[in-house]
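Read-outs: derived from the displayed coordinates by stated rules, not from any lab. These figures come from a predicted structure and were not determined experimentally. Cβ atoms are built from the backbone, for glycine too; each structure is taken alone.
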Structure 1
Amino acid sequence: MDISFEQLKSMVVFAQVVEQGSLTAAARHIGLSRAVVSYHIKKLEAHLGIKLLNRSTRTINLTEAGTLYYQRCRIIAQQASAANQQIENLKSEPEGLLKITCPVNVGLQTIVPALNAFRKLYPKINLDVMLSDEVVNIMKEGIDFAIRGAPLPDSGLQAKKLSTLPTCLCGSPEYFNKHGRPATLAELSEHQWVIYKLASNVLDLKKGNRSFSVKLNGTISTNNAAARTAFIEGGHGMGRIPIYDAWPKIRAGTLELVLEDYKLNDIDVYGVFPPGGAKSKKLRLLIDYLKEFFNKHNISMLD
């Protein structure tokens, strides 16, 4: 059976529909209207003489034939993308779009300043930056690069470690004036905490070879890291926050460290991207730049 250029396009569209989970999402991802995407699927099924998708108003499911056909279409789409990346890598000046997502607070505090400087070095690389504390579906949203606190080993995605960020225990002078300053580990459970809902409410600490765990309780909780720090500054409780967030406020006198002789778990920062993404020159440049930026940023906080 001969394959026309039009059918090749339909095969790539079909692969995107499967990967994005709906005709609408696929249309948005590849820049076509939903009607055009639907046309390609119908034309492909008519040409093959077999149904590839079972569609309802909300979901699509692959038929047995669709599952087999998708595997071939996926390879064609990946090979086309790899060909484009090879040409991109030959260019003396990298260009193109990078879609990036990262948590709001670490984004504003570190990633956006890094991207500011990165963009000045590579002005032909366009950036689409999404700040969100929710875990974005990279494949569905067409994200090239995500900042995460874990490598997500079971997701099928690839990951590169960018940095390790130390954390500390803090409270405001106002809070300590009202409730006292904890001097021992046992006193921590008696204090109010600002609870960060995206992390465990059990605090793990180490001193020498001994490990300790303390359950945190508080009347304020939030899913936003910047809001957590603001509530701690406001005197509503203590909290565990990254040094990069705490240090400027410690210098300004709005936060104070406690129990500095205990070590807390660090935050490992990873860059996560779709399979094969590291073949992109612009993405490799970004990863290398962020590693260097985080290293300099961590050192400068200790000066």
Structure 2
Amino acid sequence: MTAAATTRAFRVAYDGREYAGFQRQPHATTVEGTLLRALAEHGLLDRGDGPTHATPPGYAAAGRTDAGVSAVAQTVAFEAPTWLTPRAFNGHLPGSVRVWAAADVRDGFHATHDAVRRTYRYHLYAPAAGASSPAPDGAVDDGRVRDALDRLSGRHDFHNLTSDDAGTVRNLTATVSRDGDLLVVEVAADGFPRALVRRLVAAVRAVGRGHTEPSRIDRLLDAEPVPGELGVGPAPPEPLVLWDVAYDGVAFDVDREAAESARVAFGERYQTARHAAAATGAIRDRIASGDRVESAERRDGDAS
């Protein structure tokens, strides 16, 4: 490492909806590929190798999120020149990917292996059952959801909730809070097998909606493999966010200008998503209203 460079860890936020996951791929747009392309634009990678193949010395990332999954605290670390601040990094990044904090770390720091805790949040549309009559689509019983999450918390072998064959024993903490019609399911562990959080949410949602009994969770945690017809597929990726990655002895400094840039960029994307949702919601309501009117007209016609 030269005197003008240091090992630095960067916090990265991204809207994963337009990316084929975090990890770089030869023929797909990914978050990692976008970060490496920005470093190439800064002159920190050999353009001859191309950002798909080259990485800076000591480069590693905290995790590999799936296609559609977003993050607020993905962490990448590598040997970086002292001038590469978060705001400088953002100079060659799109609004969907923003670096907003950084920390100088020890030589040999590894963003993957040195992480001691990873936290995900899943924003599940789940109106409270009993809030209205009839219950809205997707309504859940909050008590049943909490019971299911309590059963999943602790040290278990989650082999029935992942396609991975190794690393399936984890000490997991799972909690939930309500935010209007959303249930925010927070899951934390030292690491996660493939799709574990999304399968866990799918299982909890089924219990909360009354589609299956809480004992189903206990069966999924058994040592005995679950047969295919009883398996749990993953919930959709878009509501999932890599919320935090913790490291012992590492304190990130927020770059105020970069953080404000991220706030504005994600605020604009939020408004765009809300407008799209409003349009599709209006279509849904119009169809439902038209169906009620037509049903009433048919009943009046039959009565006459």
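Observations on the structure shown:
- Of the structures 1, 2, the one that 0.10 was derived from, the read-out being FRET efficiency 1/(1 + (r/R0)^6) of positions 5 and 197 (r between Cβ atoms, R0 = 35 Å, to 0.05): 1
- Distance in nm of label points 7 Å out along Cα→Cβ at positions 13 and 37 - structure with the largest value, from 1, 2: 2
- Parent structure of the calculated result -13000, given that helix-only ellipticity at 222 nm (-39500 (n - 2.57) for each DSSP H run of 4 or more, over all residues; to 500) is the read-out and 1, 2 the choices: 1
- Origin of the value 1.18, where Cα Rg over 2.2 N^0.38 Å was derived from one of 1, 2: 2
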